[in-house]
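Take a look at the structures listed below.
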Structure I
Amino acid sequence: MAGDDAVAARRPAEVPPSAGRFLGRRQLGRIAQLLGSVCLTFLGLTLVTFLIGRVLPIDPVVAIVGNRATQATYDRVYRELGLDQPLVVQYWDYLTGLLRGDLGTSVLTSKPVLTDILHFFPATLELATVATIIGVALGIPFGVLAAVHRGRWPDHVVRFVGLIGYSVPVFWLGLVGLLVFYANLGWVSGPGRLEFFYEGMVESRTGLLLLDSALAGEWEIFRNAFSHIALPATLLGYYSLAYIARMTRSFMLDQLGQEYVITARVKGMSERRVIWRHALGNILVPLITVVALSYAYLLEGAVLTETVFAWPGIGLYITQSLFNADMNAVLGGTIVVGCVFVSLNLLSDLLYQLVDPRAR
């Protein structure tokens, strides 16, 4: 009997069927709540962009027909755009068009806005991705170094570098970088994404020029593309580095003062293991949010960098469209950038569950 009791004690406890049903309903409830939150965020985003397009002192009809069009032509285009309808009806038509993937037609390019965005967005995605890799690869070690050596010269150096990153305007750094590293030293290529005589020589599979040229084995084009992206990606990566290093330092300082760190050191555990495995492991969840927000900021906030470096991305596209009163392109680009921001937040929530079992 004692042996049977011991065997029974070692068997895993069976989960009652009611508990399984409860967990299933709970998971479905969380999924429904998440989808509802996404839908409300999307509705809010579309409503804000729609109202901005209506309150700006830009006449979309004049942008299409010009200043010299007759009144009859103006009135006809005004009705074709649905501007004679009530504001609620205009928003409904705008929303249903978005759900069909219809962002309107660009006045600047005479193409569907969605087609233009699919053409320009990969360049911004490539630039922001390379910059984020630089920011993460350097920002996290710098932040850990500053926290471990708090109050000493490594901490002061990292904080000073971060302060410069927050203070100096990105367009000024871009102009100085072009003057020094392109015009004087010749270490990098100039504005643009690729030399004009390489245009069209690589099949666009992903839209990411570095990846497409590597897949095609065109290493000369790869080197040229890398030479063009090196300077703008490094400048954006510097801003990402400053933010990630500052937040990593703050998170690490909080963890290094916890009792488990003191206990591990008393037990003789190596300092490297305490810092890089235990303390850094416990800040991965908030650090994921920091990296996701930094990445989203680079995707939506690279307008000045793309303008200075003539980088053919979504930021430059939206800027040129705004200067030409092309509101369909401006609002369409804003919607896409907002959706990317929401998607990155959802992705960070999913990564929480992979990194921290307590979030499951």
Structure II
Amino acid sequence: MSDAPPLVKNLSPSHRETPDSSDTKPVRASEQLDWGALANYVREKLTTILGPRFDAAAPMTVEQFPGGHSNLTYLLRFNTQEFVMRRPPFGPVPPKAHDMAREYRILEAVHPVFPLAPRPYVLCEDAGVIGATFYIMERRCGLVVRYDEPPELADRPAARRRVSRALVDALADLHAVDINVHGLAALGKPAGFVQRQVRGWSERWKGSQTSELPEMDMLAAWLAERLPPDPPRPTLVHGDFKLDNVMLDERDLGRVIAVFDWEMSAIGDPLVDMGILLCYWVHTSTMSQHDAVTSVTHRAGWFTRAEILERYAARARVDLTNITFYEVFAVFKLAVVLQQIFCRYHRGQTDDPRFASLDSRVTLLARVATALAGKA
């Protein structure tokens, strides 16, 4: 089986990510890989790392995590053992984007001191295997809340509050990790972090633009003129901290068991993470389309913006006076991320139909950020 395309099981999508009830689907036709080459490579590496604990004789089966708009994420199964593989999207990608080697090394450094980050096992920088750099990490099993709620949360405000509290606490715990004691300072350059972020995402906007959108140009200027000073204590920054990048314990929804998608992590200003959380939690949660941009957090029981800020401030002991700047930046950044994806679709570099109308989402986000800036 290792030298032929594996069986791809057709499992119904679900909120639960467990071996028996998976949030995976058959691999999309346009995102198939050389499964034989992958199976041979993974078997050799995991046998070296895990030894007899790894069932190397089992056939490899593959499914795909269909959510998200960025990197491609696959489930690799060897009998009952499961692993997650991540690789960049097909086609040209923006410079420094979708850096799988960097994400692997971040997980390698962060997992020992922040166990909610999954353990990485294998990094492959040989594009000859499946056409791009990729890495393999452990599979965590639990509950992920996306653009709809599982029965455990539907119409249950008290449960929603427990999840809200756990999520904010997990972010505060991440920011509490002492980067100097644990040798993490080398993961980034905290001085001028926000300035580089604003400049970089503004340049990405210019590089991916497919039509005129004056609001985005105005926002880039607005952000550049209002840069905050460097924080007194830089921290680990996740870079994409939101509800559907967090996994909950099915038996205790008030307990976070994993935080995913560390691609944009760095060392810098922790309020960048808070801005991103508020962007998805508050400013895009009521958008009409059900996808990776929308959320369920406008419903009764989920923390309000004020409750998130109060809980985080109490745990992290930081000044949130200028938090609106970070919210504007987060919405602006999300608009650029979606524009980069739409640009790939516009240029024929991907045929994923989910991306066909992202330009309208970019316009809406630009208006949201502009309104926020006007209230600042």
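Brief remarks follow.
- If mean count of other Cβ atoms within 10 Å over residues 160-167 is computed and equals 14.4, the structure in I, II: I
- Label whose coordinates, when FRET efficiency 1/(1 + (r/R0)^6) of positions 144 and 328 (r between Cβ atoms, R0 = 35 Å, to 0.05) is calculated, return 0.15 (choices I, II): I
- With Rg/Rh (Cα atoms, Kirkwood Rh) computed over the structures I, II, the top value is the one for I, the highest of the group.
- Entry that produces 3.2 once distance in nm of label points 7 Å out along Cα→Cβ at positions 32 and 344 is calculated, selected from I, II: I
- Origin of the derived value 25 (relative contact order in percent (Cα under 8 Å, 6 or more apart); candidates I, II): I
- Among I, II, structure where helix-only ellipticity at 222 nm (-39500 (n - 2.57) for each DSSP H run of 4 or more, over all residues; to 500) as derived comes to -12000: II
No lab work stands behind these numbers, since they all come straight from the coordinates. These numbers were taken from a predicted model, which means no experiment stands behind them. Cβ atoms are built from the backbone, for glycine too; each structure is taken alone.
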